[in-house]
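Derivation of every value follows stated rules applied to the coordinates shown; laboratory data play no part. For clarity, every value in this text was computed on a predicted model and none was experimentally measured. Cβ atoms are built from the backbone, for glycine too; each structure is taken alone.
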Structure 1
Amino acid sequence: MTSKWRNVLLLAFCEVLALSLWFSATAVVPVLKQSFNLPGWQASLFSSAVAMGFVVGTLASAILSLADRLDPRRFFMISALIAAAANGAVLLLEPTSLTIIALRFITGACMAGLYPVGMKMVSTWADGDTGFLVGLLVGALTLGSASPHLFNAFGGIDWRLTIGLASALAVVAALLIQFVRLGPLQTKAPPFDPTYLLKAWTDKPLRLANLGYFGHMWELYAMWAWIGVFLNASFLSSMTGDSQSAASYASTLTFAVIGAGALGCLFGGLFADRMGRTTLTIAAMAISGSCAVIVGFLYGGSPVLLGIVVLIWGVAVVADSAQFSSCILELSDPDYRGTMITTQTSVGFLLTLITIHMIPPLVDAVGWQYAFAPLAIGPALGVLAMARLRAHPEAYRLANGNR
């Protein structure tokens, strides 16, 4: 195995371990709601508090250009250790304690040193395969996000197992990251220039790539946050009240749905490097937006048919994610790639705060049959943005000329 792939795969492994923290508390929400009567608004905060923290953390990182000015391995290690401690502290509190929301916020803020920093690190090894390498990292994030649902499926009612395992894995990631070497494209720390992040909007190609990403993010994390609860409710309805089986099947399928996105990221990256970034993103958003509309009509019906649709949705909803980041890496000044990636993710995750909290009121108002349908608005607008980027002259810089 070459030095490049040894380091890229080790980095991806670290991302899988560390990013299990993201959904560690969200995965146990169905159990907590049943066992502790956790109210819906508080259940939403288990997910959105992480996104709030991530927005604040990435905004601070972007303004200070931390992803470009600090040793990324040390930044990753410190972030992972603090996030693991905050997540583990949840076990010391009652599940209904509002202090847990603050701990989830801290966990999210630390993710600013894990996710965008990982993409900056992997880009130092890129050689005509940016889409695949970033897809590998986003696939790792996807597996890390899915893993708590698998822990929960095997851990049964003991939700503490899910939380504890995620924290332990993040500590392992913090130790292993020190063995990752950076590639030949690593640049020296640039001068401090907080105004550079404004290029994310003033530069038209970057703006269009970001708008496509924002449409994608409108859908992605609300789907990830609530698909487990949706499946649990659907299976409970179709299994005539067998709550234990419904919860087990829902957790297992949720892991499969989110985890299948890892394959979408990998194959999406290979496709995009050869056939074009805008081609892949437009196709993926068209499919995922359609699934958002269709899936509600299968609620309470055939578990097999529902499973097929949500698995397709799971692949398509994240298959394009890495390609928006790849666009930013290819369209940005190499010295400030970390800053541009961090800026993109900061605004994108800000949008998730709207959609994550939007779902419960929609369920109350129109039921699960229509609650996911408004998520299709984001992909529809994202398709328009990427079509405009495809027509822009600067698009020749994408994927070695493959638009």
Structure 2
Amino acid sequence: MLSMSGTRMAALLFAFTCVIPGPRGADRAWAQTAPAATEPSTPPQQVHIGYLAHRKPAPPIYDYEAEPADSGIAGARIAMKDNATTGRLTNQIFDLQETILEKGQSPVEAAIALADKGAGLIVADLPADDLLAVADALKGRDATIFNIGAEDDRLRNADCRANIDHFAPSRQMLTDALAQFLAAQRWRNVFLIVGTDPQDQLYAEAVRRSVKKFGLKLTGDKPWTFGPMARQRADGPIRADAFVFTRGVDADMIVIADEAGNFGDYVEYHTAEPKLTGGTQGLIPATWSRVLDAWGSAQLQSRFVRTNKRPMRPLDYQAWTALRAIGEAATRTQSGSAKVIGDYMLRPDFDIAAFKGVPVSLRNWDHQLRQPILLIQPRMLVSLSPQPGFLHPGTALDSLGTDEPESTCKIRSGDKQ
């Protein structure tokens, strides 16, 4: 007969074998046997997470590059599977409550409803104004918002909030990554073309700051006045005008500010002289791409494709990173409190592996995730910023985006109320 210690050892050994991947249904078997490895009187800890986003509009039938309807939430669901695997070992249950807003629905009311149900960890894919309204409505509550979609630099500066952590990159991070690459290549002359949308203006402002920051030269800065030529399917006289638009351009790269994709793809191969293009089209800075397969990322890429029948996009990756950070912080703190988990993420010793060669972590002065930025073309990873040789007294990752001395954000890691 086994002694008491031998019985306990056998139970623990059996529980360990249950975490080895097995056929479909293995998870269900684990749920039935998990109590053997833990104290029967200890109920599992609940970690409630909310996902909040507007429903994405249907794209034109021909726009196969448009954002999929499940962009973002698909990445969150993959991360929840990863969290569940860890939770089986730590006696924690992770629950995701998805709220997709229809036209006219209030994101503030939806966020309050999530918090009232205990889901104060809210992963949000919302525009800047909605994000700020939600943050202000939840101020003082046990709630932390994880921004995965809004890239506005003002959210990391004058309009920062202590209860928002940013897992989307800022526009400044993206344009700094491109400018660093140009400086490293000694391609110093930049010609900027700017679209008419408000988002294009914000991207252009970030480009101008990056050009100055890394010692490049802006040789031209012009608005695009020829309409959405990248979306047109017929030739016309206006194309000759667009050709003349670039005549005499002195630039190593034409940088495009066209977040909606109205004209940017048209510029390449339609210039008076052969020119490189980059920015929102051409050589694109991004957090993620299907062309990345280094640092173990092929494992995440293949899992995502098997599950969703499409490649992982930046918004999916940003949602995945936010959910994995929540899972890691919940495991380390053994807490389901949104405030405890959010505060813990801002500690200097907190980081997570994110398939980019180095750990990623949150800055305590503006709550922005510091991370490498990919520079991609459609079928290849061209480079990764920070570029070699760009030094920083803390970490080279802080050379991308607004650094602490320049930041106008007044929050710090201990300021959450």
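With respect to relative contact order in percent (Cα under 8 Å, 6 or more apart), the largest value across structures 1, 2 is given by 1. Structures 1, 2 were shown, and distance in nm of label points 7 Å out along Cα→Cβ at positions 207 and 311 at 4.3 was computed from 1. Once mean projected area of the Cα convex hull in nm² is evaluated on every structure in 1, 2, the highest one turns out to be 2.
Starting from the value -25000: which structure in 1, 2 was helix-only ellipticity at 222 nm (-39500 (n - 2.57) for each DSSP H run of 4 or more, over all residues; to 500) calculated from? Only structure 1 yields this read-out. When distance in nm of label points 7 Å out along Cα→Cβ at positions 303 and 391 is calculated for each of structures 1, 2, structure 1 gives the greatest result.
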